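A short reminder: the numbers here are calculations on the coordinates, not readings from a lab. What you see is a predicted model; the values in this text were computed from it and never measured. Cβ atoms are built from the backbone, for glycine too; each structure is taken alone.
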Structure 1
């Protein structure tokens, strides 16, 4: 079996999955990068590993070699690609269809800003060319987020061919002793917020929550990891609220260093709104044994978190509900520990790169043998049901 994954560039959220596929298939797996990574993401430490991986090819350096790989591979996953010539009516998807080869489209939401946009005639024409015309063809949709299926259902694309997928950062396995001693034990509840400081991620929720915890005499420390347009404002707000002694700002950090902080923290705050396609920091925090308090609006949350069992979820972007959940877990560390343990088991058991790679290869093998779509029972490659955002 040969599988080729095509996307704009490879990053640390995709490398573990690609490594797992390469471990299973060897030379049968390739990743094609269609464009160089943006400077901002390089500065965040995203692009350090990609250039050293033997299975990575660059379309902008080896056009003919890459096109040949995309045509001849048994299965091709088409991710986020700005090269329209690869996907349009005369592109590679169309040519592969003529050969009866399976193609998979990996997508986040079409209508993050509102499903009312689905009525746009111009937009529907493009959606027809990119997606709707494949209704009865061997093209399936991998949904990188729980609300993706709803968007594509609106335009009647990929009926009975939409499957759960997502991002799979590196999974760390701890011994029982390591897990028991992972968290800080200084009498404080350590809370982490990690991401780019921008409006859709609501870093101000963490600062505002810190003010409330301090007024109620709680012992805590908030770790704010990341940078961006709101960073200076957040630092100023923390100072104005008298939180200098219980909030630390780290700026941008390499992904490995972010994980080291997560490992020490008891609670992870994930406050992104509906514009967040997935939210891979949730995978990382769950793997680190954090009790995650997450906004239900973000794409990955309904796939990863079962409310009250391996994390807690607040709806409609409600700050008040988030604050209540946080105060509850700060006051009940035993419950936070149970949620963190269950979160860790979710990632190490199902939502990890190795499991996703095995399911993908199983799924593709079933298709090649039977011509049928046979979803997984749970987790990656299982049926993505329509969930209204």
Structure 2
């Protein structure tokens, strides 16, 4: 939260920066990122770094929906021009990317950018420039706290999900000895704090804690520490690669009888696909459940899946569901904002979306004082190489 202190005092300036004095480009004044023929949106994401397995599918889902909008004629006569910068999940590169998007490209909004540390690093500059941050691919509390009119969020909060995990596994499965393994990043810290706070509220202590660098590849010492502490519940602030490595290390050591629980940052088919079976039984608290082509919830989803495969030559991951859905919400808000598009009208349009349901079966709602669109979690587990939804509407 310290990152916010510098700009909180300047709220009046920020509001003025995106205030009602703008015009849509056809009037006397111009609106950044809006011309008579296009709306410019930007994204910084990981296309070639340590979490590119998430960034690529996330970009694909976004591109798919924006391409559909443009192929249908655009929005009020304007096409969406979407500029994507590769941050490689590195803070310095994210800062460079955001600087380009804001100052050179003059984007109307930054949307669907991936990563907790990367989003946190650019947020001050972005808010000072009056550029909305819409549906970032991170569950960091800093994306929703404190409330800011330029920020909208549509996924679970890591801190909340991990608190829900501790509560659920203690009360429903009788676990008594929680532990934490997490990346030593802003993201991992959210996981640690959520587990610590919920355990404390329930009169429990964390028996052991292990932190590691995002690039760490050796976890033998960490797993020994957790096993020697007698952990029967391990909360994981990990992403895909380190999740697999942690689970594989525990499997090789023959450590069983533990509930390994993460969140949507590691909710990926790669975890379930491990030939060794290391991913079997792993749990994740997420905001959207995975679906599969041979068992779709509807024909509409099956058709969507086929279009995705035809366009990108690969099966979609859940993050593609999320970004497609969120890109659709962005398009809907731009449509509702009207031809005379300004940031204020875009914000008001987003706030008017209070009954949205995506094709995958999940609801999102906003309001003038509610920019956090998701408030509950779904519990999923790897069973026989697939993610299976076990419970919905879980909270702490």
Exercise. Any idea which of 1, 2 comes out highest on FRET efficiency 1/(1 + (r/R0)^6) of positions 74 and 298 (r between Cβ atoms, R0 = 35 Å, to 0.05)?
Worked result: 2
Problem set entry | Structure from which 17.6 was derived, mean count of other Cβ atoms within 10 Å over residues 306-313, options 1, 2 | 1
Problem set entry | Structures 1, 2, by FRET efficiency 1/(1 + (r/R0)^6) of positions 138 and 330 (r between Cβ atoms, R0 = 30 Å, to 0.05): label with the highest value | 2
For this session: Taking 4.4 as the value of distance in nm of label points 7 Å out along Cα→Cβ at positions 106 and 290 derived from one of the structures shown (1, 2), identify that structure.
Result: 2
For this session: Consider the structures 1, 2: one of them gives 14.8 for mean count of other Cβ atoms within 10 Å over residues 66-73 as calculated from the coordinates. Say which.
Result: 2
